[in-house]
Structure I
Amino acid sequence: MLVLAVNVSLALIGLSIALALVRFVRGPRAADRMVSLGAITVDVVVAIALVAISKGSTLLLDAVLVVTLLGFIGTVAFAKFLGESDVID
């Protein structure tokens, strides 16, 4: 039953990534693209966590931490860029 739930969840996450990718490509503004990139990051984190649960691997949870931190740093850098047009002080 767990395998079925993980497979269905991964399929729905794949659909969510595809829809966010469409928004990333078609988004008229930079903010739309950043929101879709944040959604893709969250979807990738959840997908890695689901695979870690299904495989019983704790090594993949380290990858979840790394992807989460990179997504956060990217979001902060982009927000600073939109606000000041200068990322590095």
Structure II
Amino acid sequence: MSISCRRSRRLDRLYDVIETGHASLEDKGSRIRELKERYRKLQARKEELQLRVPEQTAELPTQEEVTECAADLRSSLEQLKRRHSFGVL
């Protein structure tokens, strides 16, 4: 469960307590304001991080780069195979 969901649930519980008469608004008002402010800050931070995500994506190799790496790997394996067959390892 995300932090914002937990904060939202906490606010809901506080409102329930007030609405059922188990506590007065004066008793919980400052706590509600505090939770709302924390929730607002979390939402702002979430939006900020979501904007940064596209900036941090990795660049995928081109088909040419993959082909070149595969050829290099194939060549290295061939050399290793030849060495092994001559007992060089």
Structure III
Amino acid sequence: MPILTFVHCPSSLGSACVEHKDSFYFERPDNYFNEITHNGILFFLCILGIVTIATFNMAGVSVTKYVSSVARFYIYIYIYIYIYTYYF
């Protein structure tokens, strides 16, 4: 929630707060961008995530265009079953 960027965090929450210019907040998006730009592996993984999601969406659009939305639904169900069966 964007409102949490401007809400000060009470000191009793400890590690749930992010320090920014001698104050504590619930979250600070500028810290996230700072971490991404200063960490090459994190930047690479963010770009890889964007490319993966874009590829998945383009594949879904192509399946819907050339086959049917029902086939797309069954492919998504198979992917979720595959992921939860083999990776968890």
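Here are a few things to note about the model shown:
- Which of I, II, III yields 0.25 [FRET efficiency 1/(1 + (r/R0)^6) of positions 15 and 79 (r between Cβ atoms, R0 = 30 Å, to 0.05), calculated]: III
- Which of I, II, III yields 57, 27, 27 [Cα extents along the principal axes in Å, calculated]: III
- Parent structure of the calculated result -21500, given that helix-only ellipticity at 222 nm (-39500 (n - 2.57) for each DSSP H run of 4 or more, over all residues; to 500) is the read-out and I, II, III the choices: III
We did not get these values from a lab; they are worked out from the coordinates using the rules stated. Note that this is a predicted model, so its numbers are computed, not measured. Cβ atoms are built from the backbone, for glycine too; each structure is taken alone.
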